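Each structure below appears as structure tokens.
Just so you know, all these numbers are worked out from the coordinates, no wet-lab data involved. All values derive from a computational prediction rather than experimental measurement. Cβ atoms are built from the backbone, for glycine too; each structure is taken alone.
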Structure P
Amino acid sequence: MSIDRYSNPLTERYASPEMSLIFSAKFKFGTWRRLWLALAVAEKELGLPIPDEAIAALGAHLDDFDLKRAAELERQLRHDVMAHVHHLGEQAPEARAIIHLGATSAYVGDNTDLIQHREALKLVRTRLVATVAALAEFAARWRDLPTLAFTHFQPAQPTTVGKRATLWIQDLLLDLEEIEFRLDGMRFLGVRGTTGTQASFMDLLEGDGEKVERLNRRVAEKMGFDKLYGVSGQTYTRKTDAACLATMSGVAQSASKFANDVRLLSHLKEVEEPFEEQQIGSSAMPYKRNPMRCERMNALARHVIVLTGDPAFTTASQWFERTLDDSANKRIAVPESYLAVDSILLLMHNVASGMVVYPEMIRRRLMEELPFMATENLMMRAAKRGGDRQDLHERVRVHSVEAGREVKMHGRPNDLMDRIAADPAFGVTRAELEEDLRPELYVGRAPQQVDEFLAEWVQPVLDRYPEAHGGAAPELRV
């Protein structure tokens, strides 16, 4: 980190070295050189007179570029790609005459961007599956622990802690489907020339269009792609950037929803994110345990969601076969989206692996509200014994209002069951009412839903990506 210039917090504090590498100068310029090598090899295979010595020289200098020398050349030439062409020519003079033969800048620039998309999506996929695995363990452990559910953040019919976790997992599985779709449809730009007509390669290959298309496909295969765009201008369509960043936004939305839920549960003292032994929650209030990991997730997710506007506007504002108002924007928006999502999923995995549950606090809060929820069962039972359903409904309403007033106005315990036990219209004792206040009676099929969901939806994903989970939870960098 330099102390006299801005450094990006995503690379310095939050994202992993693996994701940072994908958008590093090492990866970018190393990929440029691999693309030049692939082009030269494919051109030689199709009959162009490219010496073996040139191929060997290119292969010997894939990663030993000097960024300082490239910067010197760029200051002279005012062109980043040609600066690296000249730099590679200095290092591999045997290949100087054939480097970048027939290509335009987008050949290395855009194809590298697509390779970065592919590798970044794969890493996000790995992070996402690891997080799903951690949440699946949590859901299985707490599959049948009743907890108060909320609609509109108002008490509602109970669920279980594990069932709530399956809702978080399901969002991530939908994100995984989206990532798999993006990877399956990932295309290569290939060798298209300055306006996408491949005119320069037609000249090189003496007007043989079939050879030109074979060149296109061979280069794609050498770079690990089995699909190409059907047509292009000089660049690949910027809709690809917009689509990939929309997918990253989806991951951020899911993670942010999870983080919000954990923050609310932390306020309720029911569930907390991990809190380390020497961690300081507040500089002024030593007793505090602020949910800083989830808050950071929310903050980073906001950035990812907002970033989707950049490639959308870029796509909408491209002119004809190419304009350059995309470049500066792409250099910022695309890497930051992936870096932030990488950071978010590392945080989410960390939280999911170490969430603390407080069953007694959960039970206490649930029991404060359960009497209201038990009234429907009590009313139906009394009606079966000959009571008037409408009269019973009115009595429940009146008793509930009075009990609620005691709680809200005076801070007293919920005495609804005592009121009902004292009302002869219901014909039940206080002891009998206690039997109706067992929380497990009100969670429906939640435990079974957890089991079924984990077996039918989650386990196939874990089986499909065994290398993506099973290791230790990631530690926070800061």
Structure Q
Amino acid sequence: MIFLLLCCFSCREKKKNTLFGQNTLKEIKQRGSLNAVMDFNSTNYFIYRGQPMGYQYELLQLLAKHLKVKLNVISENDIEKNFDLLNNGECDIIAVNLAITKERSEIIDYTYPHSQTHQVLVQRKPNNWRTITEGEIEKKLVRNQLDLARKVVYVQKGTSYAQRIKNLSEEIGDNIIIIEKADLEAEKLVELVANGEIDYTVTDENVALVSQIYYPILDVKTAISFPQNLAWGVRKGDLEFKAVVDYWLKRFKKTKQYNLIYNKYFKNSRSIRSKSADYYAHTSGRVSKYDYYIKKYSEDIGWDWRLLASLIYQESRFKPNAKSWAGAYGLMQLMPTTARRFGVSHNSRPERQIKAGVDFIKWLDKRFQERGIDDEEKVKFILASYNVGLGHILDARRLAEKEGRNPDIWENNVDEFILKKSNPKYYKDPVVKYGYCRGSETYNYVYQILDRYEHYKNIIPET
């Protein structure tokens, strides 16, 4: 009985250790990916002109590169759900601006700080602020925290902003009416203040200063906290992974590259103003000026329009006059022979270019459907064929089959043989009909389109 009890206790301890992420670094290496949860907004993670960008996104990309794995992003703006995702093992790291607090330290461990800031009150200047004196403006604004008594302040639920305003209410010895919103993140609340829908919210100063550039009516000068370190979150007791992240952050923060990234998102007014453009997807829901046609023709092939948009971005960056060194041209970068076959030329309108590219995809789809490949895998084969030509992909399938691999599966099967088609041992094999191929380009092409598509799904509405 004692032996059995000890075994049960040992199993529980082992399960507990696994839950708290003792092997996270090993798991990341084994799976080949770093799973990070980020909040999508105008500084941390967003899509601009078809490309994923953001302060947290760029830092995490570099961390993943340091770990020699790829980055997988989960987008979630509810901070409490972020903690659940971390502690349930669905992500490895919370990559948002987490203020380091004692309360949170009980449920997660913090990494070395990635930046510092302090919290500020976001309020609206009077409507006629451009025509009155600075002194008159000051009279209408809250500058003394005591004046927040009996004021209504909106904050994102579960954040350090909510906790700070609760503490401030205690400190001033009066009641601040706090409304916590689970469905609205800090940046959206700032927008509501700018539009006059609410009077006050709280956010980090660096984020507030960015908002003030494209909402000049905002005032963000009233501090409500001391300087605070902002960090990422990892599972409690995840010492090995935390040590690796801390080591990288300490070194990286001393580099010129870190300063360039930080300034790009928090200090460069030119890059910040671009976020109000039509193709800043976080606010517009658009990727390009051709979204209507992309949505229209993607239905012809049964694709999510965001997948087709990712392909077009990869091919031309949405530039209808783009030309490649090899002679491909237009939004869809069709080669001249293929373009003529599907009825377009250099002078064809963007809509016709998209339709021709989709017709080519439809033709490729039929070739793989005849071979009985399921829909999810078929997309990868179509993308690869779109890039390098159907013949080379059929060669790679034959090589895979000859080597005992599955010719109907792309990842870790056929993709390995498209890479090997630059090796004479393989491109001179009797089963190969189309000779040499620089397969690394095609390998990366498929991965990059599908990776960008995941980012589009994170941020851009399906319809």
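When helix-only ellipticity at 222 nm (-39500 (n - 2.57) for each DSSP H run of 4 or more, over all residues; to 500) is calculated, the result is -20500; to which of the structures P, Q does this value belong? Derived from the structure labelled P.
Thinking of P, Q, which structure, once distance in nm of label points 7 Å out along Cα→Cβ at positions 293 and 317 is computed, gives back 4.0? For distance in nm of label points 7 Å out along Cα→Cβ at positions 293 and 317, the value 4.0 is produced by structure P.
Suppose you compute distance in nm of label points 7 Å out along Cα→Cβ at positions 93 and 205 for every structure in P, Q: which one lands on 2.6? For distance in nm of label points 7 Å out along Cα→Cβ at positions 93 and 205, the value 2.6 is produced by structure Q.
Work out the source of 24.2 here, i.e. which of P, Q gives that when mean count of other Cβ atoms within 10 Å over residues 37-44 is computed. Of the options listed, only Q reproduces it. Quick check on the output: 19 is relative contact order in percent (Cα under 8 Å, 6 or more apart), derived from one of P, Q. Which one produced it? Going label by label, the one that fits is P.
Ranked on mean count of other Cβ atoms within 10 Å over residues 165-172, which label among P, Q comes first with the largest value?
Largest one: structure P.
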